[in-house]
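Where a number appears in this text, it was derived from the coordinates with a stated rule and is not lab data. As the structure is a computational prediction, the values presented were derived from the model and not from experiment. Cβ atoms are built from the backbone, for glycine too; each structure is taken alone.
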Structure 1
Amino acid sequence: MAVPRQEKAYEKYAWTLLFATGIVGLIFAFNGIFSSTPDPGALAVFRNISGTTWEELVATNPGVADSIRHLFRIESLYLSSSGLFVTAIALKSYRRGEKWSWYVFLYLPVFFGIFAAWDLPAGGIIWPLFLILLIISLLGLLLPYRKFFPKR
């Protein structure tokens, strides 16, 4: 009879890293939903692309500014649902070691990597946050790897 494998502490609590990325997403999402202006990172990208500030756009063309605010609120709603799913899956299925949840969370480093790669050349200011979240999500996936894929 095989002895059940004893989990190491870093395997047992790696789910908290992914849970934390979901919480960060929820915080940014709720800020975006209830804010009257886009986030500072988006404003930096807007300034670099258009050559104008947000305040100038609001003064010269308030209809366009309202449309952009609406798009950022929609993006924030998406981010809130994504953050909610990440926290829920991390809290239950990933914590229990269900293999499907490991595969689902493979999208996190890809997501954060794409956003960091997009934000950096556009002149954004939040690419370091995306890079940190990419590293945290990779750690959350790699530390408990043997829990999800044990040696036979």
Structure 2
Amino acid sequence: MTNSPGPSAYFTLFNEVGIIEQLSRTFLEARLPEGLIRPHFSVLNHLIRVADGRTPLELAQAFQVPKTTMTHTLSGLTKHGLVEMRPNPDDARSKQIWLTDRGRQVREDTIKALGPDLARIEGAIGPAKVMDILPVLQEIRMFLDNDRDT
């Protein structure tokens, strides 16, 4: 018999992660250029992490939002010159989203601008603790990512 903390511990875990997301979104959005919000940055970050050339539908599925929501987000990114839509060579009915040099630079500049915020966190919560929890958080993310498709 295991000493399971039960569902309440998992609820508390996700509740803490949600609160952390809300708080971190505030300092992220304070560092973004005028007119950009977290969903814009998230798409830029995703396209760099996973590779650009994704379709709006693929992005909507990755972010688990309606296609109309993703279309609105992509419209804002296009308006700011951070992404461009190109015809999909595999499907003439759809487009692919490609980062512009400006989009890549905005992402890098934002990460640099977060430096002081991240340094304060590092000072309060040492890197050893972060390195200890990262594998667990990544394991949870991978499980949830794979599980959503089942």
Structure 3
Amino acid sequence: MSMYYEEFEVGRRYPTYTRTITEADLVMFCSLVGYKTPLFIDEHYARKTRFGGRIVPSSLTMAYSTAMTESFFRTTIIAHLSSNNATFHAPVRPGDTIGTEVEVLSKESKSKKNGIVHFRDHVTNHDGKLVYTVDKAVLISKRPPAKG
């Protein structure tokens, strides 16, 4: 469902699919990146923290949220230019289901072939609680001229 620059409407929000973060996701991610933080891998330790149990690393939440949004510009993206103002509002835990809404903040035409779309990703859990936001600038292709 890739969208061209022209198709994104300023002010509109585009929802993604949702994904449950499983125990296996947490274990594999921590193993892959080398996290040994007890808050992520040791339930007995984590129960004694202010979180009352394990949470997933913020980078896992960011990665899954980014993956959820890729279908909007899978074949039209040229470059992810920046991410700013990333804020973690609430912890995400194994077993939580998250989803992302992509809000179009603004657009800048750069050439006949592409433009920059400024997005804000709003990530919520299965209870509708906001857990993460981030602003992104993405260089996206414009629709090619019709041939003929």
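Looking at percent of Cα pairs over 12 Å apart, for residues 39-86 alone for structures 1, 2, 3, the greatest value goes to 3. In terms of distance in nm of label points 7 Å out along Cα→Cβ at positions 55 and 103, the structure with the greatest value among 1, 2, 3 is 1. Work out which structure the value 39, 15, 10 belongs to, where semi-axes √(5λ) of the Cα gyration tensor in Å was derived from one of 1, 2, 3. So the calculation was done on 1. Taking distance in nm of label points 7 Å out along Cα→Cβ at positions 7 and 23 as the criterion, the top-ranked structure out of 1, 2, 3 is 3, with the highest value.
Comparing relative contact order in percent (Cα under 8 Å, 6 or more apart) across 1, 2, 3, which structure shows the greatest value? Going through 1, 2, 3 one by one, relative contact order in percent (Cα under 8 Å, 6 or more apart) peaks for structure 1. For which of 1, 2, 3 does mean count of other Cβ atoms within 10 Å over residues 15-22, calculated from the coordinates, equal 14.1? Label of the source structure: 3.
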